[in-house]
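Structures given as C-alpha cells follow.
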Structure 1
Amino acid sequence: MITTLLVANRGEIACRIFRTCRDLGIRTVAVHSDADAEARHTRLADASVRLAGETPAATYLRGDLIVKAALDAGADAVHPGYGFLSENADFARAVIDAGLTWIGPPPEAMAAMASKTRAKELLGIAPLTSVTADDLPVLVKAAAGGGGRGMRVVRELAELDEALAVARAEARSAFGDGEVFLEPYIEGGRHVEVQVLADAHGTVWTLGTRDCSLQRRHQKVIEEAPAPDLTPELDTRLHELAERAVRAGGYRGAGTVEFLVADGRAHFLEMNARLQVEHPVTEAVFGIDLVALQIRIAEGGPLDGGGPPRAHGHAVEARLYAEDPAADWAPQTGPLHRLAVPGAVRLDSGYADGDAVGVHYDALLAKVVAHAPTRAEAVRRLAGALERATVHGPVTNRDLLVRSLRHPEFAEARMDTGFYERHLDALTAPAPDPYAPLAAALADAHGRSRFGGFRNVPSQPQTKRYRTEPDGIEYEVHYRHTRNGLVADGVRTTDRARTADAARVVRAVRVVRAEPGAVVLEADGVRRRFDVARYGDDRVYVNGTALTALPRFPEPAAQHAPGSLLAPMPGTVVRIADGLAEGARVAAGQPLLWLEAMKMEHRVTAPASGTLTALHAAPGRQVEVGALLAVVQAVPEEET
C-alpha cells in the first residue's frame, strides 16, 4: 500500500492530487523550483523538496532530481500529474527502477502511446512525410506532451520552416523532446475525446465523451461532458476506437483518446497517456475520483468488472487564465490579490490570495466546473458563477469565458475548433460599466474625507480620473460634497462612442450610500450595489471592472524613438532572426525575435519596412513588459 506520494508537478494539478491523497490518508511530498519556493502546492504538501534546475522552466523536467527527491523524502510512489514528464517513458522507468510505485501506465505502453507518431503507427495511421502546396493546410505537432505547445497551423508553404522551428523549440522547452510531425489540418471539426481506465486484470472502462472544441492556440478553454449532439452510432464508434487503442498498446491506468469529429466521422488524433486537465467534468458526471482510481490501479487493485458507474447530468469546465485575449492572448503577470468564485461550482486552483503570477509557467489560474441535470442548466450555472467571481489581479479571460458560454453558437452546441477565429473580436469588444468609475470615485472620496467633506461655501466639483483595464478607456469623474452627502456632477470619457452613456449615467443617478468598500447608486428607480476594493495607490476593482487611478493632470508620456519595439509581455528572449544585426534592412511584418512567456513562443515583428537602427535584445535576456527590444527607422514610402 502507498503511504507517501510525491507529485512530480506544480500548480493546480499538484494541489488537486494532494486533495485526494488527504482523503485516502496518504502523506504528500511536493517538489519546487526556486521560483515556486512559496507556491501554494508547496504549502499544501506535508513536505517539499527544492529542485536545483538550470532555469525555472526546465526544473520540472529533471527526472533525476525528482527521483532523488522522492527517495530523500521517504516517498514510496510518484504521480506525474500532466505536462512536464507525465508522458516520458524514460522517467517512468527511472521511478520504477528506484523501487518506487509509478502512478501511471507501464513505460512500454507510454512509449507506444505517449509519442503521437508511434501511436498512429500502432493503429495503422501514417503521418505525412513530405508536404506540397496541394497538401495545405497542415498541422505541425509535437510528438510528446500536449496543451497546445509545439503546435502550429501552416497555410502557406513558405511558412513551414518557421513553424517547424517554433514548434520544435516549444516542445523542447515544455517536454524535453523536440520531435514534431505533420498531419492534415481539418477545418471546422469538433474536438471530442474519450476518457479511459484500464487495470492490470484486463478490465477497461470507457468513461463517456468530452467535447473540447473551444480552443485558443490549440489549447482547450472550455470543456464539457458528455459531448453534445453525437449520434448514437458515432458515440459507439468513438468508444470502440478508444478501447481498441487501449488494448492495442497494453495500456494500464488513466488515459484519454482524442479525435477530431467532422462530417459524422471520427479522425484519430492521439492518446494522452496521463490524466487530462479537463478530467473534473468526467468525475462530476460519473461521480468518481479519477486520481483515487489511478492510485488503486497502481497498487494492483481491480476495477469493477461490471463497468463504471452510471453517468448523470452534464458538466462544463472553464479554464480561467491570466491573459488578455484581445491582445493576441498575451499572458499577464503580477500579484493575485483575491480569487473567489461563488455558487455550487468546483474550483481547482494552484493559487491562493496574495500569490504572485510569474512568467515561467502556464497562465492557468483556476478551473471552474459546474454540474447540473441538463447541459443548459450547467452552462447557465457556470456563466453566472464566473460573472459574479472576484478576480483581483492580472488581466484574465473571465469576461471572454462568460460571453463564450452565453454565445448562441455554444448554447446550441454548434461550435467547432474555429470558434474563436470567427468570434474573438466580438467576444473581446470593450464593454466597461460606466457606473464603475463613478462608484470608485465616490468610495475614494468618502474614504479620504474625515468629516464627510461638506463645505458651507460653494466650491468647484472635485475630479478623479480612471482608466479601465485592459480596454484603456479613460474616465473623468466630477463630484461634490453637499449638505445631503456626495453628489455626482459629471462623467466624461476619452472614448467618444461612450460619451453619451457617461453623461446619461450622471443625469439619472442618485447616490444612496457611499462607503470606502461599497457604493449604492439608484438610476431610474433601480438600486445597484458596487463593491469597491483598492490595492496600493492606483489599482481599484469595482464589481467585475478593473480600474487604474490616474493623476489629476496627465503626466508626459514616456518618450521612445519612432519605430521602437517594446516587449508586449514579460518573458525571455529565446532567439533572434538569423543574420539580424544593427544596420540591416527589414520588411514590415518580418519576424525579428521571439519571446518565450509561460512556455509559449511569441513572435515580435518589424512595425514597418526600414532599417534596424538598434537591437537591445539578446538570447537569454529576461525582459519586463514595455522594455525596449529594438528600433526600426521606417523608410519613406517613395524609397521602398
Structure 2
Amino acid sequence: MARALDLGLRALVLDVPGAAELCASLVAASRDVLVVDRVRRVVRAAGALDEPTWAAAFAFAEGRRDDARQALARGLSAGDRAAAAALLRMAVETRDLGALDALAARAAGVDPRGGAAPPLPPDLVRLRDAARRASEGQGSEALDALDAVAGEGAAWADDMRRAIARAWIPAAPRMAAWGDVLRELARTAKLLDRLDLLAATEALAVERERPLRAAVVGEFNAGKSTFLNALLGEDVAPTGVLPTTATLHWVAWAPDPFARIVVRGGQDRVVPHAALKDTLRALAAAGAKVARVFIYAPIERLKRVEILDTPGFNAPDPDHIAEARRAFDEAHVAIWLLDAPQAMKESERRVLSEISALGVPVQILANKADRLKPDALETVLAHVRDSLAASAITSLTPPIAFSARLSLKGRLGDEAALAASGWAEVEALFAEQIVDASDALRERALRRKAGRIAAELAQAAAARAAEDREAGRRARAEADRLRASAAYLRRDRRTIAAAIDKALEPARRELAADLRPIAALPEERKRADAGVRAYVQERLVTRLSWPLSAEIARAARAGVEPGARAAGGVEEASAAAPSPRAAAHVRAVLMGMVAVHDAPDELAARPIEGVVEAAIDAFAMALSAEAEAPVPPAASAAIELRAEALRAAFEAPEAPPAGT
C-alpha cells in the first residue's frame, strides 16, 4: 500500500485525473499514522483538506466513522460525485443501510439540495429491499431478494441471511419463529428433493400442537410400568410383562379408555385396558410381532403430557432395545428409573450418556427405595450423584428416591403406603419441572430435531452446490476448448481439408457402390429425371455427412489436444463425435453443394476439398455459437447459503432449559 500511495501522491501533485480518488481510498484504508500525516500535509498545501472526500478519508483512517459519514453526506448534498462514490464504498464496507438510503434518495432526485447521485447498482437495490422486508417481519421474502445478490454485495447479503436466521432462532428461553423456520426447512428440502427431511419437517409442525412427551426409560424390571400407573393414578399400563414380549407403550388422552395394539404385518387390535396384558401374551404365543401399544385414557394429566413407557434396555430382543432408543428421539424429556438396590450399573451409565449426547433432558429417579434402609439409601443416592458427575450427565433435579409399588397403592387409596412411598417429592418434581416447564422442554426438543434437519440440509446443499460448481467449471473449460477448436479449424482449414478429403475415400467407395445401378443410365436421364437426381443427392449427403462431420470433429480435438490422434478412420472419429448443431451445419453445406451441381454423381469419384473447407468453416461457426451459449446460473449456490445460515443459527449457544 505504501508504494501505491507514494505513486498516487505523485500523480496527485501532477493533477492527474482520478489521483485524488485513489489517494483518498488508500488513506481511508490505512492505519499508519506517519503515512496519513504525510498525505495530510500534501492535501493541506493544496487547500483541499475540507473537501468532503478528503475529510472523510482522514476520519476513516483515524477511526471516526460517524465524522466520515457526515463529511460524505455533505459532499453528496453538494452534488459531489466523488463523495457519492466514496459513500457507496463506505456503505458496502461498513454495512451502512442509512448511507444506501441517502444514495438512493439522491439518485431518485428526492433531495432538492444538489444534483442526483449515480443510481445504486442492482445488487445494492436488492439489499435495500431485503433489509426493508426483514425489518417488516418478512424474513422469507427478504431471503428471496438476497438470493439474487452477488458481486460486491455478496458478503453483506450473507450477513443479512445469518441475521434473519438468528432472529428466527433467538437464544432460549425465547421461542423460535417456528412458522418461518419450518417453511424455510420445507422449502429447502423440496428444492433438494429430500422427501425424507420434508416429512420430518412436517412432523415437527404437528409436534408443535401435541402435548409434551415424557419417556419412562430404564432397564427391565426397574418398575417403569408401575411408576407410570402411579403417575396416572390408575392401573392402566400392564405390569409384569416378560421382556421377550415387551414393547413401547404410548399413553395418551382420549375421552374413552381403550388400547390399540399395532401388529407388524397384521391387523391392529383394539381392546379394553383389562384385556391388554392377556392379548399381548396371546400375540406373543402366536409369534406375532407387536410394533407398539397405544393406551388411551380420559385422565386430565394426559392432555398436557403423553407418556412413552419403553422396553427395558437389558431385554434380550434387539428389536425392543432399538424401539427404546427410538423413543429418545420422540420424547421431549426422559425419566430414567434406577433399581435402587443395584443402581448405576455400567450398562445404565452407557445408555444415559447416549441420551445426554442427544440433548434429551433427563430426570433420574431411584425406584424400590422401600427395599433399603435409610443409611443404605443415602449411600446409593450419593453413588448415583457421583456416577452422574463422573459421566458428565445432568439430571433436571438431583436424583430422587421413592417406591413405585407403594406410590401406586397410595394413589389407589392406601394413605399409609402413599406416606411411605416418597411420592410427594416425585409428584412435585413432575408438576414443576415437567408439566409447568412443558413449553420450554418442547422448545428444546423442537430445536434439537429441527437443528438436525437443518444440518442435514446444509450438508446436502453444500454437496449439490459443489457438484454445480464443478459442472460450471467443466462448462467453462469446454467453452474455452470449443473456441480454441474453432480458431484452429479456421486457421488451418486448407491443410485439414486435404487430410479429411483423403480420409473420406472409404465413404466415397460406399457411395459409388450405391450409385452403380444408375451408372448405365443415359446422361440426359440422369440430369433430367427428378427421381434419379433426388436419389443421387440423398445417397451423397447420407454417405458423406457423418464421416465428414466426424473427421472435422477429430481434427478440431487434435488441434487443441496434442495427445489426440490426427484424422484417420471413421471408427476412431467416434471418440470425438460432433455435436448435433455442428453436424447439421455440415449436412447443410453438402446439401447446398449437391443442389447446385449439374452432375452430383460425379462427386463420388473426385476430390471435394473446396466443399470440405466450406464444411470446416460451418463446423467452426457452430463451435463458436456453442461456446457463447449462456449457461444458466445454478440456484444451488443460493440454496447453500440459506441452508448454512439456518444451520449456523441452530448451532449458536442457547440458554439451559428450565430446571437445570
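Every read-out reported here was derived from the displayed coordinates using simple, explicitly stated rules and does not represent laboratory data. Worth saying up front: this structure is predicted, and the values here are computed from it rather than measured. Cβ atoms are built from the backbone, for glycine too; each structure is taken alone.
Work out which structure the value 1.04 belongs to, where Cα Rg over 2.2 N^0.38 Å was derived from one of 1, 2. Value 1.04 for Cα Rg over 2.2 N^0.38 Å corresponds to 1 out of 1, 2. Name the one structure among 1, 2 that helix-only ellipticity at 222 nm (-39500 (n - 2.57) for each DSSP H run of 4 or more, over all residues; to 500) of -7500 was derived from. Label of the originating structure: 1. Quick check on the output: 29, 18, 16 is semi-axes √(5λ) of the Cα gyration tensor in Å, for residues 221-404 alone, derived from one of 1, 2. Which one produced it? Traced to structure 2. Taking mean count of other Cβ atoms within 10 Å over residues 61-68 as the criterion, the highest value among 1, 2 goes to 1. Once volume of the Cα convex hull per residue in Å³, for residues 325-620 alone is evaluated on every structure in 1, 2, the highest one turns out to be 2.
Highest-scoring entry among 1, 2, by Kirkwood radius over Cα pairs in Å, for residues 253-300 alone, is 1.
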